[in-house]
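Please go over the structures that come below.
Bear in mind that the values in this text are calculations on the coordinates, not laboratory data. Nothing here was measured: the structure is a model prediction, and the numbers come from that model. Cβ atoms are built from the backbone, for glycine too; each structure is taken alone.
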Structure 1
Amino acid sequence: MTKDKTAYVCDSCGQESAKWIGKCPNCGQWNTFKQIRIAPNTGLSTGEKLVAHTFGAPKRNVPQALNAVSSAEEIRIDMKDSELNRVLGGGLVAGSMVLIGGEPGIGKSTLTLQTLLATDRKVLYVSGEESPQQIKMRALRIAETIPDNIVILSETSVEKIFSCIKDVKPELLVVDSIQTVATETVASSAGSITQIRESAAALLQLAKSSDIPVILIGHINKEGSIAGPKVLEHIVDTVLQFEGDQHYMYRILRSIKNRFGSTSELGIYEMRQNGLRPVSNPSELLLTDTPDDLSGVAISSAIEGVRPFLVETQALVSSAAYGTPQRSATGFDQRRLNMLLAVLEKRVGFKLMQKDVFLNIAGGLRITDMAMDLSVIAAVLSSNVDTPIEAGWCMAGEVGLSGEVRPVSRIEQRIAEAEKLGFSHIIIPKNNAQGLKGRYKIATHPVAKVEEALRLLFG
């Protein structure tokens, strides 16, 4: 009988080694190598064996010419959720594998269950953490009537899950969560590197051979990444991150990896007592009804993915109470804020050396759009001189190190969104102003430098 072999795998990136190494040569992390056992190769993987037992012998793959491959679009399943469909790239692709990660209590299971309650497909919901009674209580909180197309299975064994699939014949499989599932072929506990990898590989084999889409729910670690080996994210087709603060009512569904769509999309939900409500107009939560006489508030026309929305940038500048001034940013890149403050001091001439600067993006969103630069500088200056920006003004523009306002992408959509929400003036980069005259009711003000924009706002 062939003995099992021992190997070491990096917990962070999946790098394998024959011996233990202190520092991973691939990702540079320390003390991440964990020992795993490798069973002798029997010719077929665990997933292939289980799929063959469930659906019969799989089709043999043969080489084929690239020009002979069918180029028909993927079959997509409508999830009856506009935000989820957008993030997935138009719907759930048949035979795909989707991983949804997020902090405990953020609403991963709620989002998944309310989506299943809206669909008319036969669903097998495998729960390794909750009992069927707990799932039923959540379903009754979300929906008044529960359809008969959802089958609940409280199980953690991969082999028993496949046996149930053979009996139920579902059109959609949900596993909550992947860290609780284990296969009998691996002699380690559930949640270990080997177990997660083997279980995910078996479920992937199921998805690709039967065209049954699989949704996995995963936990995250203290660093905010998906718990388990990095190889788990490589195995699946789509990785979605469900973010947000438990103390806020809004949640953000962000696409980190998507083989069938864009990775820059995000969906916004409002957490309610009866589940999550998709927010079709994100500007409704990002713009608050603040009085017009408040300083340190600037409105920016930002874009995340393909959707434009108006974001309220709040800044507070005060005298430093201690020797070292503080620089704090919520929802915005800290280093970018430091750079913009340096530009404001060097190019515009405002001394902020002995001032505390606090920046906040209203609504709890994290914005990565460079077009936010202009509104950040405007909000900081407004708070510094304690002069409010006139109502009806918004802006979009990237700021360079020499104080120039650089062009931004998709300026037409930004202007159209501002006009739709009733704004009367928008400041845009000068290089973006070509061909825009007379197209919009909103007044456009092209600027080439930061000083010009500040002169328009503060006189």
Structure 2
Amino acid sequence: MFKKFFTYPVILIIVISIVFTILFGSLLRHHYQGGEKFKSLQKIAVFFAEIPSNIKFIITHKSIDGDVITSIDGLFHKDKELFTKKLSNSSNRDELILISRHDGDLGRSIVEIRDLNTFEVIHSYLPNIESIYKKIDFSKSEFDSLKKDIGINRFYMWHPIITSEGGLIFQSNSPLVKVDFNSKVIWINDEDIFHHSINTDHEGNIYVPSHKNPYSEKIIKYVGLEKLNESHFFADDAINILDKNGKIFFSKSVSEILIEHGFTHRIFAQEDYTSDPIHLNDIQPVLYDGPYYKKGDLFLSIRNLSMVILYRPSSNKIIKIIEGNFFNQHDVDILDDENISIYNNNTYHNYKNERQINNNEILIYNFATDSFSKKFDKTFKKYAINTGTHGLIDYLKDGSAIVEDRNNGRIFYLNSEGEVVWIFNNLDSKKQIYDLWWSRIISPEKSKKLRKLIMNQS
């Protein structure tokens, strides 16, 4: 019977199948390791390899595109409330809070101005994403995957910043957008792909990272033009300063800065090539002169190198590199003329590339003593604030703060002693929790103007 089965044609088919499987696997491995050979064959192999996951996506979401947002963990949270007030005797605040979140019931992102005391919504931004996309120059190769990966419902308004007249500036790992108080588009800057933090200085200039395109000769030298011609093969993170009208008047590659200062080894010394060696996630401008930093200096949070750089654009100088026992940090804040705050995600990768997370930490670095201390540590441990990626803290003048535990869909308002005043969970009506996209405190001065604007429109 077996002799009849294992005829020459059957054996040949089995051998060919084994050889094909080995070659198929080798092509996939070659692709995911950034191999340069057999590009056409790589694409074919990836296409067939992704068929099962694409079928699963279609069955699960009844959609053929990626424009679907699911809750953070896909579970219900019967024990959680949307808003929980913990302290009733807290002082009444003049500040407002700007919340950027995915609304599970609406099926899209929304930005809200809320009262810091009651969490009442007093104004919402719901811009037409289709109208934004119509104004983007999609002939640029760097935007090839924008519609595919970030569709209408997947577009998130990342770290929005509000102007005194009610305008809103945001991005979604995309062109930079400004809308007016009624969510109508004012301008779009599609020179590059902008990402992460958005901050402004006292003159209204805008500071935001981007993936620089085209690449500088310095980057081409180390990476190679062939690799760089591939879409986002090397994330050349850049510092950008724009005027109020969205025009860039300063742009500088962080990799270029490190190369120019003799730190090339920090970018390219890894055993395995990485396409995202920098990962600039915050640009914090200095607004006044002090003993350790000057007006116009910038604090740069370089996540993938676990370092904070004090950089002076006016002279292209690295003033100081801050490193310590923090990993993959976010969000640098200037507290006074000798102290800065760093949001330590406390996240790292072991040899198996498995992310291991302890609770997050707020580290205070003192320039005078060159030392670190912790802030709100008991609260972070008690409430298991442990977002692996993202995360931020935004301070009020009295030392109180809001903390965004982004990966867990939570915002905490803490008083100056670290006690929780209230907790917000970004739940939908089914009690599923969704993403947050970096909230911020609105200053008392700006809040007063916005309250007046809202009253006049009502």
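For this structure, a couple of remarks:
- Highest-scoring label, criterion being FRET efficiency 1/(1 + (r/R0)^6) of positions 201 and 449 (r between Cβ atoms, R0 = 30 Å, to 0.05), among 1, 2: 2
- Structure responsible for 67, 38, 32, with Cα extents along the principal axes in Å, for residues 177-368 alone calculated and labels 1, 2 on offer: 1
- Structure from which 0.75 was derived, FRET efficiency 1/(1 + (r/R0)^6) of positions 73 and 97 (r between Cβ atoms, R0 = 30 Å, to 0.05), options 1, 2: 2
- Answer label among 1, 2 for the case where Cα extents along the principal axes in Å, for residues 321-440 alone, calculated from the coordinates, equals 51, 43, 23: 2
- For 40, 28, 24 (semi-axes √(5λ) of the Cα gyration tensor in Å, calculated) the corresponding structure among 1, 2: 2
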